[in-house]
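Readers should treat all values here as calculations from the given coordinates under stated rules, not as data from a laboratory. All figures in this text were calculated on a predicted structure; none of them were measured in a lab. Cβ atoms are built from the backbone, for glycine too; each structure is taken alone.
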Structure I
Amino acid sequence: MRIILLGPPGSGKGTQASLLSEKLGFPKIATGDLLREAVRQQTPLGLKAKAVMERGELVSDELVGEIVQERITQPDCQSGYILDGFPRNVNQALFLERIDGARTEIVIDLEVDEEEIIRRLSARRICPQCQAVYNLEGKLPRHEGKCDNCQADLIQREDDRPEVIRKRLEVYRHQTRPLVEYYKGKGNYQKIKGDGKIEEVFQAIYSWIKQFIPAELRR
């Protein structure tokens, strides 16, 4: 089984992917994490990605696809996996089907009001050293403005400022509209409201996908 989580920045994809991973025992696979880990470990693909990023360019569909392919062939993905951040376009979706087309595939699209996304992301703070994530409206650090792990000063990322967030949302809608239409055509797509409390959103997701989950994998 393959579960794909779509949704704009700040929609809660990462949180819901983690909850699904705990519930089902499937690994959560986030392309951003894969890229950073590949670069950190200096794998052949990581070195390719690092060279691209150092030039200020976007990592190509082909390279991202190779890194995802390398990950989903690992033993812990045999029963299933959860994708957060991939595919981002129809080309990546077709690549995924070519390399692993026999799996049951479920697509969840988290819908969140734009102003709610701006509120969420504007409140996010990041540790520049260990990359820990905090939120001024929810996950507060123990000491104001300081990371719990390494005591570094927390920062607001440039792309978490309201004016930048609006541009990111516009780009997201433009890029993913064809992908959404593609999955709607396949009949494996479900839009779910992501504005509610985390547990409420999770229950809405799980209530829909459990019909596709083999009985032996339900917990």
Structure II
Amino acid sequence: MRRVKGELLMALYALTILGAHRGPINISTRRLGGILGVSQQTASRRLMELEAHGLVRRRVTGRGTYVMLTAKGLETLREVYVNLSKVFRGAYPRVFKIRGIVFTGLGEGAYYTNIPKYRRAFEELLGGRIYPGTLNLRIVDELSLSVRRELKNSRGTIIPAFKSGARTFGSVRCFKASIDNIPCLALIIERTHYGDDVIEIVSTVNLRKTLRLRDGSMVEVTIYSNGNEKES
């Protein structure tokens, strides 16, 4: 992990709690100092150090100072989160949120969900017959991308790679999830034409039809993990 002093991590954490990861927030050094339990001068110095490290951006206006986290700042906190998750994994359930925009895929979802080994594993996890196809979501915000990256590095429930005839099929990491209380699986697919900004969802229902979704619809997926990871 990047070498960032503990006091700067605490200041970064405080700014995140106040919403600076979503966009610029107007905060005085007096208020930040009160939150951190330090003087106004020390809080001002922490902000300058955060900016010097490229962890935040500051903008001074006639209405005050606006501060927001940079991509580097978000990534620094994500690394802390990942390491803490390893410590507490299995002790507490973990819930993640990913937001993405619906788009029409390449038609691979319908093909792969009809391959018996994949289909059986999906149906065992969901407890019912799956709808043939996946809901494709393109991730649009940095926090969701961070979650997507963490899932890629998490074990989840793995459907191992396998051969069928002369063809080899890649592994799939499955995570139990829900969209508007509809149970589903979030899939991290080893062999895919999509980049890390895309996540595919499988369910026992046609999510597009059931939720009245169309290309461009914004969807929030709740993803669950309790550390009980296994291989199918």
Exercise for review: Taking -10500 as the value of helix-only ellipticity at 222 nm (-39500 (n - 2.57) for each DSSP H run of 4 or more, over all residues; to 500) derived from one of the structures shown (I, II), identify that structure.
Suggested key: II
**Study point:** Among I, II, structure where distance in nm of label points 7 Å out along Cα→Cβ at positions 13 and 29 as derived comes to 1.4
**Key:** I
Check your understanding: Comparing structures I, II by relative contact order in percent (Cα under 8 Å, 6 or more apart), which one has the largest value?
Key -> I
Review point. Which of the displayed structures (I, II) returns the greatest value of FRET efficiency 1/(1 + (r/R0)^6) of positions 5 and 189 (r between Cβ atoms, R0 = 41 Å, to 0.05) on calculation?
Key: I
Point to revise | Structure (I, II) behind the derived value 2.3 of distance in nm of label points 7 Å out along Cα→Cβ at positions 173 and 205 | key: I
Practice item. Give the label, chosen from I, II, of the structure having the highest value of Rg/Rh (Cα atoms, Kirkwood Rh). Key: II
**Study point:** Of the structures I, II, the one that 0.85 was derived from, the read-out being FRET efficiency 1/(1 + (r/R0)^6) of positions 141 and 181 (r between Cβ atoms, R0 = 30 Å, to 0.05)
**Key:** II
Review point. Comparing distance in nm of label points 7 Å out along Cα→Cβ at positions 45 and 61 across I, II, which is largest?
Key: II
